[in-house]
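**Student:** As structure tokens, here come the structures.
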Structure P
């Protein structure tokens, strides 16, 4: 049977569940997350997006086909021209200025995950890079869906973090998530068991680093 993205999740089930259902996520869903924890996360997520853009630039370099090259270009353009501006506006609404964002030091969790992604992409091929990015690219959409299926989640004006959930439950993000899963499924379908084990290690490590990113936000770690 050809491998699929679900096989990666199944092989790393404990780590994936700990990531999707992390305490930061739970508190964000029920509105109990400390505002300073969310602000700390927002600041570091801005720095993460910049490195995410670099990862898409690397994906363009690693692209073996014109289709892959176009996909990488669209991802880079979306981050630089749209997502970063939206993130800056969202941060402003939380009292975080663009000047403050521009002068932020990277937390160790931010450094660890983003540089792991870039290092994995540099050492490996385009599939390695996509697998390293998938906990973020797929995970945030799954987190929004998990929160919406959780009875304790509060939606609307009663939850100061409702806009964050709405961002990742949006049709635009959910469509992008499904497109990424389809891309991964097509490539994973051709890999050998040995290659799948290699990719599983990448996926597990990246998911663990995403857990650390939530920990960083929850505990305001530097």
Structure Q
């Protein structure tokens, strides 16, 4: 990739690419001349190639990843932007919901990357995982989300060591963004009217910076948040 046109000609698989940060990454890849592919439960905008997939089914996520990669003739990058949360006290969040959060946010991240590895190794490609500021700072009423995102941090750091010299690995730690992520929450868990949040397009630009690095130059970790956003550190 050239420094002035990150993503040009590259095929980038984005999980959760139909909304929020994922959609912003898809738009940025397309604007740079790349080919975005999407795994999601809803169709992405603009006719982007996609496979419908519930990432809570990790075997289905692996199969969908291979399907898209084969149809596209390979992969140059994977961005695991899919994520979910249902805040609440451990005793109040149903076990099935708690476990779904961990599966979608952590286990599906590993599943998609596992399936993509043969293609990424062939292209000397790049992985960008999406953790959260709550992957480095714990708060109450978020045990599932913190467990999953702390797991993404550890998984990505270990993966970077494991794949050094073969596949680029970047850990993205975003703060809160202006997306629909908070819409279904109880009022007490939504950002207040004065909350300072980042625009997903700005975080996507950081993803594109990571994808623009030449082979052998690693952007290991990035924290991207609004300057006055309070969840980090």
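Read-outs: derived from the displayed coordinates by stated rules, not from any lab. Remember, it's a predicted structure, so these values are computed and weren't measured experimentally. Cβ atoms are built from the backbone, for glycine too; each structure is taken alone.
**Student:** One of P, Q was used to calculate relative contact order in percent (Cα under 8 Å, 6 or more apart), giving 41; which?
**Tutor:** P
**Student:** Another one. Here distance in nm of label points 7 Å out along Cα→Cβ at positions 23 and 55 was calculated and came to 2.5; which of the structures P, Q was it taken from?
**Tutor:** This figure was derived from P.
**Student:** Right, next: Of the structures P, Q, report the one carrying the highest value of FRET efficiency 1/(1 + (r/R0)^6) of positions 119 and 151 (r between Cβ atoms, R0 = 41 Å, to 0.05).
**Tutor:** Q
**Student:** Upon calculation of helix-only ellipticity at 222 nm (-39500 (n - 2.57) for each DSSP H run of 4 or more, over all residues; to 500) from the atomic coordinates, which of the structures P, Q produces -24500?
**Tutor:** Attributed to the structure labelled P.
**Student:** Something else: Looking just at FRET efficiency 1/(1 + (r/R0)^6) of positions 63 and 199 (r between Cβ atoms, R0 = 41 Å, to 0.05), which of the labels P, Q belongs to the structure with the highest value?
**Tutor:** Of structures P, Q, the maximum of FRET efficiency 1/(1 + (r/R0)^6) of positions 63 and 199 (r between Cβ atoms, R0 = 41 Å, to 0.05) occurs in P.
**Student:** Any idea which of P, Q comes out highest on FRET efficiency 1/(1 + (r/R0)^6) of positions 143 and 167 (r between Cβ atoms, R0 = 35 Å, to 0.05)?
**Tutor:** P
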